[in-house]
Structure 1
Amino acid sequence: MWAGKSGVPPMAAQELTAVSADGARIHVEVHGRKDAPSVVLVHGWTCQAAFWARVTRALAVDHRVVLYDQRGHGRSPATRRFRYTTHALADDLEAVLREALSPGERAVITGHSMGGMAVMAAAGRQVLPEHAAAVVLCSTGGSRLLAESRVVPLHSERLRSRVHRTLLGSRAPLGPVTPLSRRILQYAAMGPRATPETVLECARIVHACPPRVRAGWGRVLAGMDLEAHLPRLTMPTAVIVGAADRLTPAVHARRIAAGLPQCAGLTELAGVGHMTPLEAPEPVIGIIRLLVRDYMTTPAREAGLRHG
């Protein structure tokens, strides 16, 4: 068993606020040692920084871990005047990297689901080659999310897309976490090996996302097409997917891996669903550590240079 099993979010060593291009304020947490190599973790749709608790606890022992709440999620405010777009995903990631990393400082950037889409959306911007020594794209897709999702297993692609679009854009409140809602969540987003404790932890995170935010980002996901960005993701990039992922099935990961200029490996995890960092933290942590070892050959920083 993995020693860092507890999903209780660790206490941040530092909290920052990054201001995005349109003025959106993004809550940022920093964990671990100031003088250690940096890792940046980007969560997915309906989640928040706490989603990475298992990964953060393990990596913070010998890394500096930066993670943030995507706009509207967790402690990053949801305001009506800010739009949800792929450009906003990239803007927010860029703002976080500028705020949390020193000029020229590099990190291994890991994005799960919509977090991976944020990384793809930022491909081609100067901020990525400046700050990304390597990338991990975890349980994500670049296009055809509606057509290739297997949450509703209809034979007709057109009908399947229509049903998935309705589900993604729904503003219906999820209500309290119940045994039924946990079963539905596990079917849609997790694999058969997920423990009841892990399903409950995931359900609490997902149910905490405001319905308006869930629907706003859901509509973005429904029309997303980022695969043209892949040739501009020029740093070594590892791809991870759960073999039982219904939301972004392995066909997405294989297509992304084939389109990368420098694919650092494709890992398919048997029995694991969409929530890979929660369901199978050990292989995710292991791949991040390997990329740090292989591609971060200089010290991450001099202690204390950034934010006191």
Structure 2
Amino acid sequence: MSSAIRLQDISKRFRSGFLIREIRALASVTFDVNRGEIFGFLGPNGAGKTTAMKILMGLTRATGGTCSILGEHPESAGVKRRIGFLPESPYFYDHLTAREILELSADLCGMPRSTKRKRIDDMLETVRMTAAQHGRLGKFSRGMLQRVGIAQALLHDPELVVLDEPMGGLDPIGRKEFRDIILGLRDAGKTVFFSTHILQDVELICDRVGILVAGRLVSLGRLDAILSEEVEAVELTFRCADGEMLRRSGIELISLVSGEGKVMAVVRTEEAAASLLSFVTGHGGHVISMAPRTRTLEDYFVGQVLTAQQTGGPTCESGR
């Protein structure tokens, strides 16, 4: 089965300024997105994520390399009918209502009149905008506009959904609802490719991630391979104890914070945690909590970005 998205040695350069200075936005970016998976496209601001997504959508052309989307060229009119797309900063006509913009989108993608009304009703319900469907878009908050944008991207039941920062402006409830929508798309056999800065959401729903830094893909892999369950440290919180008592234990402490009648210590291993717990309780202290720390996506992401910025190149690639 062919990949839903394939980029091979994609590069992009812009010319800017009075002196026609050349800016490299992408450099030899290569990766595939498998059909039926949720792929998170990550990177700091200015990494080139939006540029790569515009190339995929046929909105701009690469300087070098090749790419395909659902096995076709990105500029193919036929393939665009099979894609749902939400740009980072979508523009809507302020004077239209939420329902009217969806009716316009349905007409543009050639949706039959016999199914249009029900499909719009279903999408308004999916993004929790039924009650506000007759409100003018110019009066909507950013979060409400984002919900409308998600609805128009999914309206025609696309095979592939490409979303650039889709969770921007959404409150925690909206983010939870959107995660459920994405998981539902995967369950229905759809492919989802999206960029975001909200790493907790990526960690909850993505199958694989790619990290872009300064136009280069520095890491690519499955989340279950990147985020092992190995304990990297243990955090303990005590009361009726102080920092001096914990230091007398002779156990190596990664960090030690005291305040409000409590003291929190971090040690490297579970064995060290057990020894510290025994020492403190043996000297009259009481444990409030003990929690292991495993590697998070934020830890991995920050490490990859910092390493790439220091070395100026890719760091690793793992998994498919």
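Nothing in this text is a laboratory measurement; each read-out follows from the coordinates by a stated rule. In this text the structure is predicted, and so the values were computed from the model without any measurement. Cβ atoms are built from the backbone, for glycine too; each structure is taken alone.
Here are the numbers for this structure:
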{"read-out": "Comparison of 1, 2 - label where distance in nm of label points 7 Å out along Cα→Cβ at positions 187 and 203 is highest", "value": "2"}
{"read-out": "Which entry (1, 2) yields the derived value 0.05 for FRET efficiency 1/(1 + (r/R0)^6) of positions 91 and 251 (r between Cβ atoms, R0 = 35 Å, to 0.05)", "value": "2"}
{"read-out": "FRET efficiency 1/(1 + (r/R0)^6) of positions 107 and 243 (r between Cβ atoms, R0 = 35 Å, to 0.05) - structure with the largest value, from 1, 2", "value": "1"}
{"read-out": "Kirkwood radius over Cα pairs in Å - highest-scoring structure of 1, 2", "value": "2"}
{"read-out": "Computed 5.1 for distance in nm of label points 7 Å out along Cα→Cβ at positions 43 and 283 - originating structure among 1, 2", "value": "2"}
{"read-out": "Mean count of other Cβ atoms within 10 Å over residues 139-146 from the coordinates reads 23.5; which among 1, 2", "value": "1"}
